[in-house]
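What follows is a group of structures, each given as structure tokens.
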Structure 1
């Protein structure tokens with residue numbers, strides 16, 4: 001990894017972790033009004049007079065001010081005085097719309113609010129309510145209790161120094177972002193019963209990482225699978241911008257008032273692989289993994305330590321040196337490198353006014369390209385940047401590996417990778433998986449699978465036979481000679497390079513590549529590992545994990561050992 005060209009990871013889009021419907025409030029409600037809570041009294045912000053005129057108060061809100069605005073806002077909300085509650089916020093219009101929607105759209109009644117202990121300017125609170133719905137006017141309805149936790153933060157308005165509730169949609173409900181709504185009614189999509197490849201049922205209770213996947217299956221196949229919709233309270237997401245539909249999260253069910261009739265959707269998930277994947281990510285922080293079958297593209301397993309966002313399918317992270325698999329295929333095709341040919345690996349190489357270096361500033365004197373690949377020498381790749389066109393790497397990723405064209409149709413939302421056209425130092429950084437390159441474990445598992453199979457097979461979770469969708473194709477394949485060289489590079493890395501320890505004892509038909517991707521603001525880089533063994537391919541990332549061989553490598557090893 002280079003000393004320059006570092007980019008921040010794309011932020012997580014939404015936390016969609018399932019809310020537990022509590023049977024009892026976390027903080028007891030005092031009487032029928034807003035409960036008392038622990039707040040230390042304190043003086044107001046500074047407001048000394050200037051030239052005889054009272055100055056506008058400034059500084060952080062005091063404890064007394066926070067208590068006053070929180071009590072006023074929560075009390076007005078609980079009493080149903082939406083206009084008064086909204087007036088306690090710094091965006092009265094948006095707050096009024098959201099609070100009105102709780103009764104009108106979400107159909108929440110008998111709302112009780114119990115504030116908790118203040119933490120700085122933030123006041124947590126517990127919400128209990130009834131969710132009610134009548135299918136026909138005057139007809140029998142259904143209702144259920146619902147409880148959840150949220151929080152508000154007090155802010156001081158600059159114009160007049162007044163302390164108000166800083167308005168965010170999450171104040172109403174922690175699942176809400178701008179443009180999202182809470183709605184109770186007939187579910188837009190019938191439920192689905194998802195099955196693994198053997199016919200067993202897949203549930204989030206058994207496989208926590210599949211929560212967002214199951215939501216995506218329902219949105220995609222609910223109406224096609226023959227089910228009927230029930231009645232639910234759910235988060236209705238804001239319509240995604242044009243071109244971003246595939247990366248958008250599906251609507252999320254919060255309360256089921258009446259069950260619908262599920263349809264059945266068979267997936268490619270292997271129960272043994274999925275169980276092994278869940279076990280691996282559960283023992284690590286911020287780990288994600290995907291397992292594929294190279295000969296077909298079938299997804300056998302997917303798991304994330306943080307199940308609220310499917311980083312494995314939808315993440316957008318710099319892949320670090322695992323990108324060198326794609327870059328090597330480019331250099332081999334263009335004759336800029338040969339497996340056993342001499343290749344430069346200096347301590348430093350400067351291009352586009354950026355000085356790049358190797359990990360620990362190592363160098364390989366009189367070494368081959370195979371040695372540089374196996375040891376993950378950054379300068380061996382950066383040194384070839386002056387001989388490449390700005391779009392060379394982009395075309396290679398798209399035409400051979402099927403990446404970055406936004407045309408994958410795996411059965412649920414996914415990000416297909418991005419290798420933008422860049423120039424000078426940013427283009428050079430892209431060669432080693434930094435710069436503007438963005439990938440996820442699904443993409444990098446597909447890269448290893450393409451090397452193993454010799455042809456890009458678009459990964460998929462649900463067979464295209466179910467809905468007759470068209471899978472993405474690559475424009476071309478590598479020549480037999482280039483493909484053999486690329487396999488040799490990855491195999492050598494697994495037996496004599498940075499991937500030795502994770503790949504030890506896995507036989508002869510295997511290959512791997514490690515990676516570490518620097519991220520601004522992180523002490524440790526993200527650790528990456530991608531590999532194949534027989535007709536299995538896997539990739540993993542452990543964010544802030546450090547060297548890929550140490551962090552992500554053991555995850556991939558477990559997948560290759562437990563593959564179905």
Structure 2
């Protein structure tokens with residue numbers, strides 16, 4: 001062998017082999033498959049029972065935990081959008097928090113099995129300011145005499161609560177009650193359930209769906225689910241009949257109702273643990289019989305109509321799904337969504353505005369990776385590594401141009417590591433458009449692209465590109481300020497829409513536009529001057545959103561109580 005090595009041909013062969021080995025070691029190997037999880041890992045030390053996403057992307061958590069990561073948080077906490085603990089928010093409940101709800105003004109309703117929050121007496125129901133301190137203006141008196149399991153805010157600010165209680169503030173209320181906006185018991189609302197109420201949902205028309213253990217509501221037979229009119233009387237037209245407990249309810253865009261629980265049949269037909277009802281309460285037989293093999297405890301509807309399902313099941317629709325699944329609008333299981341939380345319960349699911357999904361419960365792993373009791377999933381179950389504009393603060397508005405570029409508005413001051421004050425434009429691949437830099441002095445709430453490519457922007461700013469523009473402005477296609485357009489609103493502009501004739505609708509918190517009285521809603525001519533013939537006038541609260549119908553009529557939404565002098569609630 002030594003003699004062979006000394007010969008030139010063998011030496012050449014060995015050199016070639018050594019070179020190939022070194023080349024293989026040097027060449028980068030393919031990256032491991034991306035996880036469906038992102039870097040969001042709050043790490044709760046005990047069960048998470050409720051999760052709510054705030055409009056700014058922060059996440060409220062309630063449950064039985066006392067630690068998140070290494071920080072003490074007793075049963076209620078708030079996370080920043082990246083999953084880190086919000087250090088400024090620490091209400092400190094002395095017992096389990098079962099349910100949370102966010103009011104439009106940012107205040108937070110809390111229900112559970114506690115006797116104090118923020119060091120002050122509150123029996124099972126309380127309200128917090130947005131900063132986590134106790135709201136003392138909301139006073140339920142002696143509170144509920146047993147745990148509150150569900151609560152929901154009505155459009156008028158009143159709060160419906162359900163649970164195990166039989167009295168609220170010393171007055172008989174069997175398992176369901178309503179509080180006024182100040183926390184006092186609404187004495188006119190007293191449906192009375194025969195057994196605990198565990199799920200509540202307010203429909204867009206103000207009616208209230210209730211699910212739970214009960215067999216009658218208001219003295220009338222209702223098996224496990226019922227619907228109340230806005231005044232608390234029973235809706236006699238709605239009478240489905242599941243054969244066991246309803247734990248979760250969700251209203252779909254078409255008015256149909258999804259319900260989950262521990263039932264085996266609805267209206268005498270086999271439906272195991274999940275079913276869909278028509279708006280009148282009859283069973284929707286067009287919806288797949290999914291036959292979940294165990295409890296469905298939480299439902300969350302995505303903007304595209306798909307529904308996230310959480311519980312303690314291992315199969316759904318005949319497919320293996322560990323405690324978390326997604327179903328398509330027709331009721332079939334979404335084959336592309338199969339992440340799996342290990343063999344323990346998912347109690348709560350929620351959809352973020354960006355399409356990502358939050359799941360919370362008792363699990364320790366998700367998708368095979370350590371995630372203690374709370375995790376976040378991407379919309380398609382995989383990490384998007386190609387699109388990462390990286391805004392330094394909240395993004396409140398997006399608009400897509402016909403060329404595929406994306407306009408971005410919000411509170412950020414950098415995007416992709418480059419200075420961009422509250423408005424920017426991205427190329428279609430998510431990189432920053434270096435030539436577009438309007439520079440707004442305050443938040444941009446709304447963006448709209450005109451047919452000619454010019455860009456309308458509304459918000460809380462006072463200057464754009466260093467020039468005075470009070471809360472509304474128009475940009476040329478290249479991002480420079482359109483000098484001829486200056487409507488001058490006296491208060492924040494929340495939403496904008498361009499009509500086919502080029503006129504511009506605007507809503508918000510303003511009282512004047514162009515020096516003339518316009519209460520929260522106005523219309524501009526195409527040149528930015530006020531349309532003097534259009535003056536609906538909203539009162540009682542702000543207008544937050546508007547949309548144009550194909551027939552030219554305009555939908556508006558917000559917190560108002562009158563429009564054009566006529567009663568219109570929100």
Structure 3
């Protein structure tokens with residue numbers, strides 16, 4: 001850090017830069033503030049995430065002390081955090097030019113190039129740094145990762161050789177070289193790398209990698225022997241346990257398979273998130289049959305997980321997903337409720353609990369959770385939207401309208417949210433008998449998005465039920481069918497309007513299409529179809545669809 005002179009600034013300058021002075025200093029004419037203090041204050045602001053204010057302070061400092069390399073460095077860092085990669089590169093280049101022997105300035109500059117996707121400059125910077133700082137192995141590891149991304153595998157291997165000469169063989173170098181050789185398609189050489197290391201050093205990690213390689217090549221007996229060797233060295237080594245479990249399952253040794261999983265799940269050293277991720281993958285990979293055949297054993301594993309980490313969010317969520325998949329919705333609800341109690345400030349915990357309540361039609365519960373979440377997350381509209389769903393089922397239409405106006409006020413410039421909220425206000429207002437407000441909201445929504453199908457459909461339907469502006473309704477409804485040709489609701493609306501306009505042949509083809517996409521499950525669509533058929537003189541077919549409609553109505557009643 002080369003601060004070559006002391007800078008004194010007036011109180012006005014301090015106010016401009018930091019905006020902070022205690023009350024007793026405000027009555028004084030001048031206050032001296034050193035560059036070191038400004039720099040320290042700016043760094044504190046960066047640490048607290050206030051990059052805008054820190055940037056203003058650092059910009060002021062660099063303008064008044066252009067040779068202050070530390071100020072340029074932190075200005076570059078500030079720009080980097082704020083996503084201004086061009087500004088970051090400019091500031092960091094300046095810092096490095098003032099103090100060309102500073103490793104950290106150049107390392108941060110390389111990061112700025114990398115984050116902006118300038119791979120060539122990233123590589124050039126690291127390669128130049130390697131010549132200047134040959135003892136910094138972090139540079140070599142960074143270069144290896146970049147060379148792998150660029151598929152320059154020979155260069156990556158050369159750097160790995162240098163690392164091995166410097167530090168000797170170790171697990172990380174061996175594992176990386178193995179990965180590079182596999183990417184080159186040199187399978188035998190890759191395996192030989194692992195075997196050579198294992199001949200000198202016994203390692204659970206490398207032995208497990210050999211086992212994985214042998215297993216992938218179909219040599220499961222050799223693979224199993226390697227996993228067992230690894231477990232002799234470290235009995236709870238997760239990759240070896242899971243590799244062994246995989247082979248036992250393929251051999252239909254279900255008891256041995258679950259014994260391995262029980263040991264894996266019970267291990268206190270393995271991260272809960274790793275356990276949850278593996279079990280979720282296991283169920284997803286093996287499908288419903290596996291889940292149903294081994295439900296009790298899997299349940300025991302999840303119970304162990306929860307008992308070992310009763311407040312861990314990943315565990316509680318994973319257990320909830322499992323129980324929901326097996327039809328135990330109440331158990332899933334209990335776990336998600338526990339997760340919400342343990343992590344009330346978690347957005348995801350709130351959302352997942354609301355979703356499980358929705359699957360149980362617990363609209364009162366959703367509304368209550370949303371009340372709390374709206375307070376915790378005042379900037380989010382999600383909970384207002386979920387509460388609107390609950391309010392619809394509870395018949396609380398005033399709340400829907402109030403929430404929707406809040407969503408609009410919270411979403412300036414977000415056309416999608418505004419249009420959706422206007423649609424909700426329109427639909428709800430119409431249900432409450434306020435046709436004027438409903439149509440006003442629909443018109444506002446369509447000015448913002450003329451192709452928004454839900455508004456087009458409902459607006460057209462309400463006009464049709466009133467017998468008003470049928471040609472306008474027809475044009476709007478046609479747009480919905482053009483956009484979603486297999487939506488039975490839109491087909492029904494369009495078909496019915498055509499019927500009202502006397503175009504029954506065209507209407508019939510739409511209803512026939514609707515029958516293929518769920519129309520047979522709707523009383524309204526079936527009834528409309530029967531009336532269209534009757535208008536065409538097809539009485540027998542009309543009676544058939546009419547009776548189907550009445551049957552559905554009877555079941556609903």
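Taking distance in nm of label points 7 Å out along Cα→Cβ at positions 342 and 486 as the criterion, the largest value within structures 1, 2, 3 is that of 2.
With helix-only ellipticity at 222 nm (-39500 (n - 2.57) for each DSSP H run of 4 or more, over all residues; to 500) coming out at -1500, pick the structure among 1, 2, 3 it was computed from. Of the options listed, only 2 reproduces it. Here the criterion is Kirkwood radius over Cα pairs in Å, for residues 238-469 alone, and among 1, 2, 3 the highest value is seen for 3. In this comparison of 1, 2, 3, the computed figure 0.40 for FRET efficiency 1/(1 + (r/R0)^6) of positions 70 and 182 (r between Cβ atoms, R0 = 41 Å, to 0.05) is attributed to 3. Out of 1, 2, 3, which structure matches -0.86, -1.04, -1.20 when log10 I(q)/I(0) by the Debye sum over Cα atoms at q = 0.16, 0.18, 0.20 Å⁻¹, for residues 166-293 alone is calculated? Going label by label, the one that fits is 3.
Bear in mind these aren't lab numbers, they're just calculated from the coordinates by the rules spelled out. As the structure is a prediction and not an experimental result, all values here were calculated from the model. Cβ atoms are built from the backbone, for glycine too; each structure is taken alone.
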